[in-house]
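Listed below are the structures to be examined.
Every number in this text was worked out from the coordinates using simple rules, so none of it is lab data. Treat the numbers as computed from the prediction; the structure is a model and nothing was measured. Cβ atoms are built from the backbone, for glycine too; each structure is taken alone.
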Structure 1
Amino acid sequence: MKIPKHREQSLKVLAHLAQWDFPPEVQQRIGALGIVWGVFETNLENTLWALRDEQVVGIRPSTDKTSISQWIDALAEDSPKLNTEEQDVLRSASTAAKDLMEYRHALVHGSLIPFQTIPTFIRNPTWNGEKRKRPTSDAHVDENLLDMAIDATWILCRVVFAAKAACSDARQANTLTALKNEVSRAKSEANELRHLTALMNHEKH
């Protein structure tokens, strides 16, 4: 049975990417990371509304004119809806999210370059001597690193789900504080992903 032209060409592209050291397992994980990050990002906005007790029906929400980076910063701000322990979980989650955002943005928006053993994306490079508004960041890509990114991002999803629930029902707050150890893992994973180049260079010396 003949397959449609678009599927035939898509399969050729996927095979070509595999030759660039992006095997199917890596391609699958890149797609999964994109989906899970999108879930986190959209639910983060709703959670900020809940934390601020912001009623958005019929009006332009405060988040509408701000960026995802600002949303992540706002997650760490004090909220009268949560106690100190719950807020500490959100602060740690915010730190993890900042590092994950840099990794994700480098992967999605960076330039692909060969890097010894695994593909690497560089965002905001200064190869031509130009000055950039934002610092250079990178994303190394293999199955293990992407699994770390997916794990950490899913933990962040669970955090924003729990935080939103706690705002409307104080009995749900235990679900948020119970994530403390997992958020710590996400924070460690995200930090490693963001600073892997520096860690690799440090190990060489």
Structure 2
Amino acid sequence: MINSDIDSLIEIMDNDFDLVNKILNNKKLNLNDDYDKINYTYYSMFCTHYDSFLLLIQNKLFSSAILLLRTMLELYVKSYYLEFIEKEKKTSILDFLNGEKDFPKFFNMAKKLEEHANVSGAKFDGVFKQFTKSELASYEKFSLFSHGKGEYLKATFEHQKISYTSQQITDVLKTAKGLFETLSTLLMYVQGFNDEVKILVNTYQEEQL
């Protein structure tokens, strides 16, 4: 069921979504570089799903929302993988678009991102590891909905329905919120919108107070 705390969280997520759209509507994006363009392309796809995800939650279609979240998580990891792994190797984006090159498996992308360090030695420090089997196993859990197996199949078979606690719904919402926040920040960073990055970071920090 949806309670007042969940309603409040959804309202915050809607406000964040509106804030980012307002920023982007008032900025001219640089899409001349293929890597900048693919970053925005994946971001646009993610946001389309994110908007639908919130509608599904509000309409209590939780299983469908979680299935969509799996797709959003893949787009999220691919965005970072291209920007921080393939871009350094100067891989042609056209190779991905034409199918001449494919992405590694999800867990391999997560592993490579965790191993990546920038020029100062900074690393992602668990950001992507949390989605893998050794941590929260988010990707694997979300995949059970799309593959129709595991504990969710068993629960539906035995009870003809799947019930969700408020905590489970909140956890799913917070996961989606975190993905949107960091992916929006990545887009602003890629586009060189440094002032807007600060606005987003400050907004997200205030929401945690």
Structure 3
Amino acid sequence: MQPTLAVIDIDILSGQDEFAREGLLASLRRYREPHLTILWVNWLRERADLRVVCLIHDLAELDNFLIDVIRTAPGVRGTSAQLAFDGVVYADPILDISLMETGWDRRAAAAVLVKLQPGHDRAAFQSLISLPTHEQVSVVWVLKLFHRADADLMILLLGERTASLTGYVMSWIRTVPGVMDTQLTSVLDWSILGESESFIALSERFPAPVAARA
């Protein structure tokens, strides 16, 4: 079975932010099992909660990872996992993310949840992965999340500044036929835990069509 991408959101108790972050990072850095490759941890601007992104090689082990590594960290109030079995990851922007711990300039970033009109799913997805390139914004991925109740796609964006990301969502994503609604979450900070080879494997697992973003 091909690996699955998991985006795990972690709800942190008020007043426990730094304590939870340091404890969770320590637990993640100690994790050395072959079932799962941890790529990075995000701090989310709206609530100061955390997001762990990982590539799962054995889906049956996800519960154990959540219970033994994440939910045991002090200050963690709850977790929710979003799984992507299909989508597109663009090689150049994902490799840019892998370089963040080696001095690469950290640009603004945002995750966009997209709700699609039923019956227009394939056409809207195709349009979103075929948007022309933009001078100030890079699309890292467009992932399918049709098993979620509140969103059908997740798009990760990098840009020179937050305003450019907001403008991109309004002008390019929300105007695609079949897109009903969007929700943007700003990314405050990153801690990169994966090796460059893991980011390459991610882009190979979710390859972009040759015609995409031409």
**Message:** Starting from the value 4.3: which structure in 1, 2, 3 was distance in nm of label points 7 Å out along Cα→Cβ at positions 89 and 169 calculated from?
**Reply:** 2
**Read-out distance in nm of label points 7 Å out along Cα→Cβ at positions 41 and 193, computed value 0.7, structure in 1, 2, 3** = 3
**When Rg/Rh (Cα atoms, Kirkwood Rh), for residues 9-80 alone is computed for each of 1, 2, 3, the largest belongs to** = 1
**Which entry (1, 2, 3) yields the derived value 54, 23, 16 for Cα extents along the principal axes in Å, for residues 113-176 alone** = 2
